[in-house]
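Please treat every number below as a calculation from the coordinates, not as lab data. Nothing here was measured: the structure is a model prediction, and the numbers come from that model. Cβ atoms are built from the backbone, for glycine too; each structure is taken alone.
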Structure P
Amino acid sequence: MENTKIQWADDTWNPWYGCEKISSGCKYCYMYRDQERYGKNPKAITRSKTKFKYPLTQKEPRLIFTCSLSDWFLPEADEWRDEAWGIIKKTPQHTYQILTKRPERIKENLPYNFESYKNVWIGVSVETQDHVSRLDYLQELPCITFASFEPLIGPIQWNSSMNRLDWCIVGGESGNDYGNYRYRPMELSWAEDLVLKAKDQKVACFVKQLGTYQAKKLRLIDKDGGNIEEFPITFKVRDYPCSYIEKLEKRSSSDTQLTFDF
């Protein structure tokens with residue numbers, strides 16, 4: 001069932017590929033690294049020829065990270081997005097996690113009846129204090145909202161906007177010591193502050209990885225610091241929003257053939 005190494009999702013779906021770097025968190029983007037490795041231009045934004053309708057082929061419920069190799073709200077994808085929203089509407093068994101660095105484009109690019117899309121989460125990346133304002137665009141959205149504090153490359157002060165989140169992800173940057181795709185340090189104190197504040201405000205929190213810097217510093221076996229068994233106790237947190245857990249429990253009790261592996 002699991003088709004991705006991303007710890008907080010079961011699967012990924014990329015109806016289009018390619019993106020432009022727009023903030024500090026993009027500097028060592030894994031998409032750029034992977035696309036260049038295969039001789040592709042990561043800046044070329046193209047519709048997928050083979051995966052656009054992928055969710056329609058998957059019958060079992062999946063937690064799907066949407067546009068892991070692009071951004072759902074790219075202007076260049078405007079001509080394809082309505083069709084992609086239609087696929088989401090036709091697959092209520094799946095849950096779609098849409099994470100963006102372009103939150104100013106969210107509300108103008110939602111389907112007219114978005115409140116009926118019960119299977120969509122929308123989140124924003126907040127890699128430093130400079131990007132906390134992205135959270136403002138999540139206010140009043142009729143869906144689960146979340147923040148990805150990854151790569152966490154600076155301390156972030158918890159504020160009232162974060163109290164309204166349903167979920168947050170915390171993670172350090174992974175990368176190499178040399179070359180074009182390196183990593184920046186994440187201090188454990190930065191992550192700990194977010195984890196503890198999330199717990200205090202009853203915001204579900206998922207610690208994805210400690211990152212390469214801490215993996216080396218703590219001499220972890222997992223080079224990206226992503227094995228929860230190696231985490232200091234404070235960071236052994238991988239929760240999902242309560243409303244989603246309730247949804248899973250309801251499905252499990254109504255259909256014994258469905259299984260969920262988190």
Structure Q
Amino acid sequence: MAEVQFRKLDEMTDDEVYAAYEPPAPDWLRVNFVSSADGAATLEGLSGPLSGEQDKRVFKVLRARCDVLLTGSGTVAAEGYGPLVLSPERMAWRRAHGLPEVPVMAVASRSLAGLDPQQGLFTEAPRRPIVVVPADLPETQVGPFREVADVIAAGTGAVDYAAAVDALRERGLRQILSEGGPRVFGDLIAADLADELDLTLSPLLVGAGPVRIAEGRAADAARPLELRHVLEAGGNLILRYLRDSTDE
């Protein structure tokens with residue numbers, strides 16, 4: 001088992017933060033979430049209020065490191081996602097590492113309900129986005145999105161995430177970051193696709209009601225993880241877990 005590192009985030013340089021999230025393999029799927037100390041994935045229906053500037057620093061590094069950001073349509077709608085853009089500093093880091101200036105945005109949806117092909121996420125995107133839908137979704141629903149996005153059809157009645165991940169990697173999008181929502185994370189766990197969980201524990205007690213960070217389809221077994229580091233920032237604990245079979 002690898003040694004667990006404990007650091008204060010505000011004592012780390014940006015280069016050190018990037019290095020702390022070096023992916024162990026060319027094909028890698030990491031999931032990033034924030035949770036309250038008592039396990040709530042949202043506060044007043046959103047994840048944003050659980051997050052702070054310290055957490056967002058890691059959030060931005062994870063985005064800068066990925067080839068594609070995979071997010072469910074419910075999260076896109078609830079959190080008000082716009083076009084996927086990065087700061088000049090993050091784009092410069094990507095250029096220096098041989099990457100396009102920004103990742104691709106991929107939105108997974110079983111019905112496309114709540115998505116509008118005219119919203120800025122699609123029309124103002126610096127790189128053409130992707131929508132991931134079941135193969136049996138009627139063309140009357142899918143067709144309008146073909147004008148503004150590439151379409152990956154995977155699964156029947158629901159998105160088949162194993163097939164979707166394969167399709168993303170066939171496009172050269174091998175480093176995948178998912179920001180949820182909980183149902184997408186639950187499906188990724190059930191399909192045994194999650195290689196890494198990056199979890200911020202926010203110093204808040206929310207109480208009963210909100211969902212957990214993973215919901216939906218049950219997994220057939222628990223997936224063991226290894227804790228690789230703990231970063232402390234303003235009372236937040238920023239945790240990095242890897243599948244225990246990984247040997248960095």
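Tabulated values for the structure
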| quantity | calculated |
| --- | --- |
| Of the structures P, Q, the one that 1.8 was derived from, the read-out being distance in nm of label points 7 Å out along Cα→Cβ at positions 49 and 185 | Q |
| Highest-scoring label, criterion being distance in nm of label points 7 Å out along Cα→Cβ at positions 17 and 209, among P, Q | Q |
| Read-out mean count of other Cβ atoms within 10 Å over residues 145-152, computed value 16.6, structure in P, Q | Q |
| Structure (P, Q) behind the derived value 13 of relative contact order in percent (Cα under 8 Å, 6 or more apart) | P |
| Source structure (of P, Q) for mean count of other Cβ atoms within 10 Å over residues 9-16, computed value 21.4 | P |
